[in-house]
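**Q** Take a look at these structures.
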Structure P
Amino acid sequence: MKPPAEEIEQACFLLPDLAATEALAAAVGRVLSPGTTVHLSGDLGTGKTAWCRALIRSLGYNGRVKSPTFTLVEPYKLSHLTLYHFDFYRFSSEDELHEAGFDELLDSDAVALVEWPERAQHRLPAPDLRLCLRAVDDAPDARELRVEARGPRGRACLKAMRDAGYSARP
């Protein structure tokens, strides 16, 4: 017998500027727990790395938060957890995830932030939180953030986002 499908909770937020993006990422940082996987999708320049940078800073990291576009992964050892920030933009095949040796990192108790997860989609574990950022046509600094949360870790993150007070969109 097939197990029941896990319930996915959805929401959409309007982020009027970079400060709102940073505040929402910090809200997630306050409830982030070991083993959480976050996938971030969106076109180039929509704020995926800015969201990750704000989240990492909210966890107390004071050093330079680099984009892992060329290194593919940047590790962060923080006081209460380990975090890996991945960027799979340069992948041309899902097999590159395995070839790069990232399977072990993704199956750990570390937090995984994954930009461009669609480039390794079938090789990745299901995310607790899926974020999709999109530029808003009539407001150059605004972003629409679509969220899918699953499991207790994802729902805790989504609750923190809702509690941060940014307007939800239909």
Structure Q
Amino acid sequence: MSMESIQWYCVKARPRQEQTAKRTLRTEVGLEVFCPMLRFERARKSGRVRVVEAMFPGYLFVRFCYETHHRQVATTNGVSTIVSFGGRPAIVPEDIIADLRASVADGETVEVTSPLAVGTEVELVEGPFRGIRAIITNVLPARARVTILLELLGTEREVEVSEQAVLPDVVHPLLPQ
């Protein structure tokens, strides 16, 4: 097997099976796999939670020799298909993988922070008004607090709360807003 035949390919995982496909391809098949992840905070009914999701939901990158491993990769637990265009597998250039790897801190995970700014719509995740949406009117970084505009009983009120009590509504940091 020559080194020229080993390439990076984009592989489509079954829904929410990126981790299963990654683990199986690495441990059972012995292939190099890159599946960049995003770690960020999201509002839940229980409050603020940290979640980890795939940077490219449903996709991962696998380095292998197509001629010898394509059937094994395509039938791996968690894998849906090898991405192809016009019947040819989509080769991902080495420099794209290198650039993606350079942008992640621990090899596969990017920490995404959501700075609070005036005008940002947020959801209260703590206190008696949990679940209510508001707009930030002032950021007080020295006190780690923000002023929000709440609409209660038909009137608007400005209320000062902790930065930890609010969270911007984030579905996936890379989706268009």
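Just so it is clear, none of the values below were taken in a lab; they were calculated from the coordinates. Note that the structure is predicted; figures quoted are calculated from it, not measured. Cβ atoms are built from the backbone, for glycine too; each structure is taken alone.
**Q** Thinking of P, Q, which structure, once helix-only ellipticity at 222 nm (-39500 (n - 2.57) for each DSSP H run of 4 or more, over all residues; to 500) is computed, gives back -8000?
**A** P
**Q** Also, quick follow-up: Of structures P, Q, which gives -0.71, -0.77 when log10 I(q)/I(0) by the Debye sum over Cα atoms at q = 0.16, 0.17 Å⁻¹, for residues 38-101 alone is computed from the coordinates? Don't skip to the end; give the middle numbers.
**A** Numbers: P: -0.57, -0.64; Q: -0.71, -0.77.
Source structure: Q.
**Q** If distance in nm of label points 7 Å out along Cα→Cβ at positions 46 and 126 is computed to be 1.7, which of P, Q is the source? All intermediate terms of the calculation are to be shown ahead of the outcome.
**A** Values: P: 2.2; Q: 1.7.
Going label by label, the one that fits is Q.
**Q** Who wins on relative contact order in percent (Cα under 8 Å, 6 or more apart) among P, Q, i.e. which is largest?
**A** Working: P: 37; Q: 23.
Going through P, Q one by one, relative contact order in percent (Cα under 8 Å, 6 or more apart) peaks for structure P.
**Q** Between structures P, Q, where is distance in nm of label points 7 Å out along Cα→Cβ at positions 30 and 158 highest? Show your work: numbers first, answer last.
**A** On the way: P: 1.9; Q: 6.6.
With respect to distance in nm of label points 7 Å out along Cα→Cβ at positions 30 and 158, the highest-scoring structure among P, Q is Q.
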